[in-house]
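Peer 1: Following are the structures in question.
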Structure P
Amino acid sequence: MPSSEIIGWFADVGLGDRPTVGGKGGSLGELTRAGIPVPPGFVVRTAAFERFLAELERREPIRTNVEVLGSDELEKITEVSKQLRERIENAPLTDELNAEIVAALTELCGRDNNPPLAIRSSATTEDAADASFAGLQDTYLWVIGAHAVLDRIRSCWASLYSVPSIAYRRKYGLPEGGVAMAVVVQGMVNARKAGVMFTRSPQTGDRSVVTIEGAWGLGSSVVSGEVTPDRFVIAKITGEISVREISDKHVQHLPSPGGGVAECGTPDDLRRAPCLSDDEIFELRDIARTVERHYGRPQDIEWAIDQAGKTLLLQSRPETVWSAKQRVPVAKPADDPLQHVMKIFGGRR
């Protein structure tokens, strides 16, 4: 099944397609095309969201109801959010959208198999280098079956109208017409261990190291902050591991048999054991260097190692904290550029 206006396979999309596949979809396509190991999948493009929303707005406005809200009107934002999310989650897909998404699912999963999938929001404004919606929309893990996938796609669309997401857009005065939601549909990794890594130190901004954080089970326990992960710092060039902080990883996220994710206690023999071997740390360092080289700037990366020991990436986005600090000018621009110089000498000219 080729890519279309509605479906974009990872191999056919990249960062340049962010307006139609969102930040996460564009990044996963970019990684795939660069030869980085990524679980297979596709993106339900923003065109599907736009068609779906147009059908709803024929009956009652959605975007204009958001644009009239003030950034400080939390009670009204909460009320509008509840109404809009219910409308979106309960509205049926058109026959055309339903058929095309199901066809893509069949291509990805096979007709007689229902492997677990991750359904991930991919807003057009997330994971940008200068501003990010990342984390404001929903992700659903271990989703099984076409019916559940279609429900979760609508839930991802609806999460564009969550209270935090609406409040963020109203705070920055972003026009609703410029915001749309794509949805990533991707094979689920049955991770033995997972986490995040940064191609510069989150603490100091040092670009000569990779900082790796990880825990047992699915990476959602690390991303959500429900477990304190192990932390390793490794030099990009020499491979010296300068920091090994091993935490008490008391819980882990594991797949539930019928779908979804459960929080489980970590076995005693693993709680205080390092979740990564040195060989795995070295491999992650090498992957991090490759990804940073491809993008040409520091990255914030989600990774997982499956039960067979294969390492896969689930996301890579620009690192923003230290990059933003570096963009802040030392002094505000002046109409007369000589003013900054003259202030040093008492303002005399």
Structure Q
Amino acid sequence: MKSFASDNYAGVLPEVMDALHAANTAHARSYGADDITARVNSLFKEVFNANTSVYFVFNGTGANVLSISSATQSYNAILCSDTSHIYCDESSAPETFTGCRFFAIAADANGKLTPDAIKERLIRKGDVHYAQTAMVSITQSTEYGTIYTAAEIKAIADVAHDFGLYLHVDGSRFFNAAASLQCNLRDISCDAGVDILSLGGTKAGMMYGEAVVVFNNELNKHIAYKHKQVMQLASKTRFIAAQFEAMLKDELWRKVGTHANAMAQQLHMALSGHPEVKFTRPVQANAVFAEIPRHWYEPLQEHFPFYVWKDSTHEVRLMCSWDTRADDITRFSEAILRVKG
């Protein structure tokens, strides 16, 4: 069975599985002191053309918690979108582990934060009665599958830095965003003023694991200790690092991201033939958001699971993955025709 529920549902890329197998042939030093991790750290510097520091973690929540905690104290506040994963979908983990207050700013129609919206929320600096803002966090691609351009990120970074704040990017689908923009990873990260990046691997086809990529050297002061404190330091780090090596070498990430994005465009085109379907967001990465008739839910989900995003308006989210194929979309379209009778 294929699913349009989440790219987390997909299996592991063959190239990643091969990399895991190759890393499993001998003993190696633990906690990131192995040769594979050292090699991949150098690869990150090459890919981003920057003096990066990389911290491999188990999952996306861990990556975000580590990123945020590296730049904050417990009396600080984080500005983020009201649709962001750190605010809506990570339970209370970010607040619990960082002690920070999260202020949700209303996103625009495409799920993005704007410089003006951020400026409006930058209030009461120096007021001991108010949680002091230390960081802005944006999601790339957004929770609605839309994409910040390099210029949009730079504009947000400029505002953040003018006010003495750090800019964090939650990049669980960062590869999809870069593939859509047809740019290099550095173009929408360090070159655009990002201080720290949670770089996702699992949704792109890794078995597990993410990376926290530090561009601002100020954040290296405490992050190694935080890495251990938030329980994200893997003893067998090489198995996360090896997967990223497979993703970064020869830009495998671009190949799989481009494919997933293309499948979303194909799905959008297929659904466009049904007048009952109303698209709610532009299709820019690997997600399609649309309102569909309520009575379609159950019969379609029997064969193609998907998430109901907003039940009151019948808005659903359909995600494509590295292993989505054209015939999956054809069969989904045929299922819609059967439902319609």
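Values quoted throughout were computed directly from the atomic coordinates according to the rules given, and no laboratory measurement underlies them. Note that the structure is a prediction, hence the values are computed from the model and not measured. Cβ atoms are built from the backbone, for glycine too; each structure is taken alone.
Peer 1: When distance in nm of label points 7 Å out along Cα→Cβ at positions 153 and 281 is calculated, the result is 1.8; to which of the structures P, Q does this value belong?
Peer 2: Details: P: 4.3; Q: 1.8.
Source structure for this number: Q.
Peer 1: Let me ask you something else. P, Q: which one has semi-axes √(5λ) of the Cα gyration tensor in Å, as calculated, at 33, 26, 17?
Peer 2: So the calculation was done on Q.
Peer 1: A value of 1.10 was derived for Cα Rg over 2.2 N^0.38 Å, for residues 105-264 alone; which structure in P, Q was it taken from? Mind showing how you got there, number by number?
Peer 2: Numbers: P: 1.21; Q: 1.10.
Comparing all candidates, it corresponds to Q.
Peer 1: When FRET efficiency 1/(1 + (r/R0)^6) of positions 9 and 297 (r between Cβ atoms, R0 = 25 Å, to 0.05) is calculated for each of the structures P, Q, which structure yields the highest value? Write out the running numbers ahead of the final one.
Peer 2: Details: P: 0.45; Q: 0.90.
With respect to FRET efficiency 1/(1 + (r/R0)^6) of positions 9 and 297 (r between Cβ atoms, R0 = 25 Å, to 0.05), the highest-scoring structure among P, Q is Q.
Peer 1: Could you tell me which structure in P, Q was used to calculate relative contact order in percent (Cα under 8 Å, 6 or more apart) as 17?
Peer 2: Source structure for this number: P.
Peer 1: Given 4.9 as the derived value for distance in nm of label points 7 Å out along Cα→Cβ at positions 57 and 289, which of the supplied structures P, Q does it correspond to? Before the final figure, lay out each step's value.
Peer 2: Values: P: 4.9; Q: 2.4.
Answer for the origin of the read-out: P.
Peer 1: When FRET efficiency 1/(1 + (r/R0)^6) of positions 185 and 233 (r between Cβ atoms, R0 = 25 Å, to 0.05) is calculated, the result is 0.55; to which of the structures P, Q does this value belong?
Peer 2: Values: P: 0.10; Q: 0.55.
Answer by label: Q.
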